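Below: a set of structures, written as structure tokens.
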Structure P
Amino acid sequence: MMDDNTIQQTITEFSTYIQEMNRTYEAYAKKYNLSYTTLQLINLINEVEDCTQKKICELTFLPKQTVNSIITSLYKDELIDLIVNPTNRRSKTIIFTPKGQTFVQNALPKVREAEISAMESLTEEERFIMLKGMALFCHHLNKNML
């Protein structure tokens with residue numbers, strides 16, 4: 001069994017790697033004058049069918065105010081449009097404008113290519129171990145925290 005110092009060092013190292021990954025995404029987003037969170041939302045809008053602010057909040061756990069602020073900014077920059085849902089007038093589906101579609105076609109493939117390349121650089125066993133380890137850590141974290 002690990003002693004408390006070794007466990008704390010492992011937690012610190014794990015957190016450092018998560019922060020490094022986030023800094024990588026943040027640096028990429030800055031190339032497009034965006035925050036990492038804005039890039040993350042753009043990616044979600046691209047991937048989630050009938051994307052709404054409510055869905056974004058549910059998927060990201062971001063506060064409604066933060067999501068609304070980013071969506072408002074993207075709307076003002078003419079990257080997205082908001083389409084009123086005829087069955088629920090308070091809900092608006094977020095879609096890309098032609099300008100937004102061009103942005104998505106330029107910015108997002110590089111992220112996907114980098115992620116795929118990084119994953120391909122791992123062996124199948126390393127990928128399995130990484131995912132299994134993350135799944136177990138998340139399971140135990142949830143069990144012990146909630």
Structure Q
Amino acid sequence: MAAEGAAAVAMLPKEYGYVMLVIVLYAFLNFWMAFQVGQARRRYNVFYPTMYATESENKDAKLFNCVQRGHQNSLEMMPLFLVTLALGGLKHPIVAATLGALYAVGRFFYFKGYSTGNPNNRMKLGVLSFPAIMGLILCTASLGVHLLRRQF
């Protein structure tokens with residue numbers, strides 16, 4: 001079993017290590033965002049299991065909800081990001097890792113902007129994540145086309 005795993009890793013391009021490191025970077029970013037939501041819960045008195053605060057019950061509902069929504073949106077996008085990064089990186093590891101890092105930076109600024117309490121601020125530098133995810137989708141499509149054209 002160990003030999004099979006080593007053989008599978010040996011088939012990966014050496015540069016795929018960058019893809020893996022971007023995945024780790026994004027994991028830490030996600031943990032940081034979750035921590036920020038936890039701090040906002042304490043700051044704005046929004047207790048579990050409440051997902052979103054209501055303005056009728058909490059004067060700071062919008063501020064908390066913006067922090068929560070910034071993280072929630074990143075969680076919603078995470079499966080697409082991780083799958084396209086991992087698959088697209090098989091054929092284009094450097095490009096995919098670069099796009100993945102750009103996506104992570106964009107997501108950081110998306111979260112920071114959203115957390116200001118003004119949802120429009122999420123798009124200032126957060127917009128970087130959108131061309132990055134489109135590029136990752138194209139890398140994955142390129143792998144799919146490559147596999148379909150391969151001669152056996």
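Values quoted throughout were computed directly from the atomic coordinates according to the rules given, and no laboratory measurement underlies them. No experiment lies behind these values; they were computed from the predicted model shown. Cβ atoms are built from the backbone, for glycine too; each structure is taken alone.
Check the numbers for mean count of other Cβ atoms within 10 Å over residues 57-64 across P, Q and tell me which is largest.
Q
I have 2.7 for distance in nm of label points 7 Å out along Cα→Cβ at positions 49 and 81, calculated from one of the structures P, Q. Which structure is it?
Structure of origin is Q.
Work out which structure the value 25 belongs to, where relative contact order in percent (Cα under 8 Å, 6 or more apart) was derived from one of P, Q.
It traces back to Q.
Quick check: 2.3 is what I get for distance in nm of label points 7 Å out along Cα→Cβ at positions 97 and 129, calculated from one of P, Q. Which structure matches?
Of the options listed, only Q reproduces it.
Consider the structures P, Q: one of them gives 6.4 for distance in nm of label points 7 Å out along Cα→Cβ at positions 9 and 89 as calculated from the coordinates. Say which.
The value was obtained from structure P.
If P(r) over Cα pairs in 5 Å bins from 0, in percent, for residues 41-120 alone is computed to be 3, 15, 23, 24, 19, 10, 5, 2, 1, which of P, Q is the source?
P
One of P, Q was used to compute helix-only ellipticity at 222 nm (-39500 (n - 2.57) for each DSSP H run of 4 or more, over all residues; to 500), and the answer was -26000. Which one was it?
Source structure for this number: Q.
For percent of Cα pairs over 24 Å apart, which structure out of P, Q has the highest calculated value?
On the way: P: 47; Q: 44.
Largest calculated value belongs to P.
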